Structure 1
Amino acid sequence: MASATKGNCYLCGAELGKVAMKNHLLKTHGEAAGQECCLLKIEGAYDKDYWLYVDIPVSSTLNTLDTFLRKIWLECCGHMSAFSGPGHREIGKNRKLGVFSDSDQLLHEYDFGSTTETLITVIGRTFRKPQKEAVRLLARNIPPVFRCAECGADAAYICAECIYETDNPFYCEACAEGHEHEEMLLPITNSPRMGVCGYEGDQDTYIFISPKVMPGGKSK
């Protein structure tokens, strides 16, 4: 991936970098009262250009967060997963979010064979109106664009075999046909698990739809 990615605010449509997005969410979309939540920054442990901001009630458990991560970024074959804290000490999934403090970091691991690691940072406490879903997606990186290794067009697939053989394992629709590892082609996804195991992102339904935005980042 090239330069650090910008992202979209799913509440108002503002396009900002990762740090600016955190400040935007705290200053523009914070509520004075309501359901108490933890604001979390979630990013790929080894590719931080994939990132999310979410809020989740302090009464919710890590098991709820695990389910969300599987849907948006990880699930392919029902692999096991775990959370851990400092010293790589495992934290049970029944632990409630409310026990964590500002700046605490957790590591989430999915699949103990071809592992995808996710870094979770507690930004602080916020409030919101009660939501239907416990985990609310607030912001997400804009999907990166990759170029086909053969013709330079926008790529549609990543080759799970070429990842280990070349710096550019991406192919467009046309060049993917007849590729020597055609059976190893996987769709490009907006996830740090892209190209791993059988991940195709089929449970990721968190599509950004831009709302109308007024100056200052507030939705009309």
Structure 2
Amino acid sequence: MSNFLIVGTDSGCGKTYVACALLRDMKRRGINAGVFKPVCCGDRADARKLREAAQVSNSLEQINPVYLRAFAEPCMAASLEHKSIDLSQLVAAYREINAQYSPVLVDSISGWETPLSQDKTMADLAEQLRLPVILVVKNQRGAASLALMTVRAIQARGLECRAIVLNHIGEEWDTAAVTNSQVIEDCTGVPVVATLIHGQEDLDAEAILGY
């Protein structure tokens, strides 16, 4: 079973929400899925949600090896604590989780090029992990532009964007929300495999991940 990197177009688009839904579905079907959250800033709420959804016994430190207290960009949060984020250590921590579970979902932080240091971003970590990407996009006006920019950036790193999940976070639907799926598929060439409606907690992992 292939591991996947769950990426969002920006902060607050719902990638952790999507990752949790996928994990719950796999656990219901008896799949030994694990989870990895390389960096958290501000709190570890996302790491806790992922651990609960995955029903694993790993410590928060194993699931989330870099925790920074400031709610800021990781590079600045690390600087405030006089720390640095070492990509090789994150890759090693991922491999430890990967030795225990199959598949593993890696939940990234914020957007594709979120700065981890002055010269490294989340995209550099993704390039080292070499995982196919599931892209989560907030279903609103402007979604197609963000999706297209992110897909092109993923592909420029030599990585595959396997599928897109649209996440509709509000109750109201406008013309953009209704038509985004078709526009994004046409412009990116990547299938939109699911559109979450407001409050939806279940996803079909087999339809999105292939297992």
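Only the coordinates and a few stated rules stand behind these numbers; no lab work does. As the structure is a prediction and not an experimental result, all values here were calculated from the model. Cβ atoms are built from the backbone, for glycine too; each structure is taken alone.
Structure above, values below:
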item	result
When mean projected area of the Cα convex hull in nm², for residues 9-88 alone is computed for each of 1, 2, the largest belongs to	1
Ranking 1, 2 by FRET efficiency 1/(1 + (r/R0)^6) of positions 33 and 145 (r between Cβ atoms, R0 = 35 Å, to 0.05), the structure that comes out highest	2
For percent of Cα pairs over 30 Å apart computed as 17, the structure of 1, 2 it came from	2
Among 1, 2, structure where helix-only ellipticity at 222 nm (-39500 (n - 2.57) for each DSSP H run of 4 or more, over all residues; to 500) as derived comes to -2500	1
